[in-house]
Structure I
């Protein structure tokens, strides 16, 4: 064990016994220039899990943590972040396979840029198009999207600032991540369950004075389950979480003046969204009630000066 080689804790979260986790961990074994402690958290665990080979290559330690309940992505990540004092924290989806130099490229970039607290990875789809080059938030509509999604993966790109990392693969400096914890002391808002955890984190990190950097060399394949046009196949509760979390993210991270300035755009947008839900997704409408029910807790989690 070479103490000069950076050590990274990588957390992979699945819902049930997802067999894709095996290939995700196998890709981690091939990483160059880093030492990895891999934690596989299985939410909603029951019965047997897929067999995973013991530690080898860059993976020096491997733990499997099984929860009978579903903690959600944020809850699972928070359970591992909570006890850390410093170092590096890598989030990884089970459907991601990182290229051998991906993690070391992210560590090297953040080491050289003390003003940055997180690295967004350069993720591509199996068909060779871009999946994500970090997450950007529209300045008026306050909607988040994966930057350059669908573009040619060979199109030019450089290290630059984005609004948030995509948690399918992201590297966080633990010290900076904890410095951006919300008013409840959480790096990852455990209420979220799924969707917008990364956007909420990225906006808080930037408000704390740290950047999120997109690192082109931190690359890998993301064979994501959800694709454009696939919303209809999502369970109603998941669509409800997505809408609720978008509003919670706005209310936590945008100040009163910023919301009032954007009010005409938000009213126009939400009127269109509500009309669509009335026709297509009535089961998603209760998300607005969830937003109101969680308003007090959401405002209590505001920390640092909200952005305009």
Structure II
């Protein structure tokens, strides 16, 4: 069986969703999932900006973006412009990355969702609305961290990127908007610099999609205005052979495997997971919360068979690649 942290996280959230995702996937994709695809492909491409753009185009051609508050074309452009700047910022900070290789875990194969630096260290990229102690602790305790450490038996560095809150279909942060001088329209600022008097009321707030600015220049200005330091933060989680927490995680992973095998679409719902502040709403809500009995095959406008799964197949891939390389 091909195992991954994503399988354990899904199983933890809801066995019914785990069973549904074995064979089906939504025909739409959330903006944050599209952003992940762009950023992650940018990280492994020779040109991070071009890699991010290619991935966004590939995703947009394959799936509709779930953006009820913003036109689809505008939402894709917004996400694409943000992805290329974030990918460029991460390239400057951590260098070229490559996807971590799968490893054997007993009779199973573990497929990590991590990236390896040229120095050989492992990184997990996490996109969050904001960064605080609760966010850092929550992701450090998740299967995406503890499970990877237990399977790979190596240190993992978590790199958090604060992408800002989402309102009316757009992310509000320095990745997406800035202030433009009222007269010298080529002059941009992201906030008050130390020792300055700040910005006057004449400065105009503009989105990146409204101005013709290259990602390099946008990122340079963010750096000059001192906003990058708080928007990208890393924490290293060390692996120790004698760490009881890792030992217990390894034992739990083996105990959960039989539960995965018996999970079905009739497994009880875990309603606390239907709407998550961190993960967003479950994409299978129209099925589970339908006021009348309904079958997956009756909703082809919402769900489809996974491309790597046929009705007789049992080995889905939970991390489809949108990278062209």
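Read-outs: derived from the displayed coordinates by stated rules, not from any lab. All values reported here derive from a predicted model rather than from experimental measurement. Cβ atoms are built from the backbone, for glycine too; each structure is taken alone.
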- [ ] Assuming 36, 25, 18 is semi-axes √(5λ) of the Cα gyration tensor in Å as calculated from a single structure, say which of I, II it is.
- [x] II
Open item on the list: Out of I, II, which has the highest value for mean count of other Cβ atoms within 10 Å over residues 52-59?
Closed with: II
Task: Label whose coordinates, when mean count of other Cβ atoms within 10 Å over residues 36-43 is calculated, return 22.1 (choices I, II) - done: I
- [ ] Assuming 18 is relative contact order in percent (Cα under 8 Å, 6 or more apart) as calculated from a single structure, say which of I, II it is.
- [x] I
TODO: Of the structures I, II, report the one carrying the highest value of FRET efficiency 1/(1 + (r/R0)^6) of positions 28 and 284 (r between Cβ atoms, R0 = 30 Å, to 0.05).
DONE: II
Task: distance in nm of label points 7 Å out along Cα→Cβ at positions 140 and 164 from the coordinates reads 2.9; which among I, II - done: II
Open item on the list: When FRET efficiency 1/(1 + (r/R0)^6) of positions 60 and 212 (r between Cβ atoms, R0 = 30 Å, to 0.05) is compared over structures I, II, which one is greatest?
Closed with: II
Open item on the list: If you rank structures I, II by mean count of other Cβ atoms within 10 Å over residues 68-75, which sits at the top with the largest value?
Closed with: I
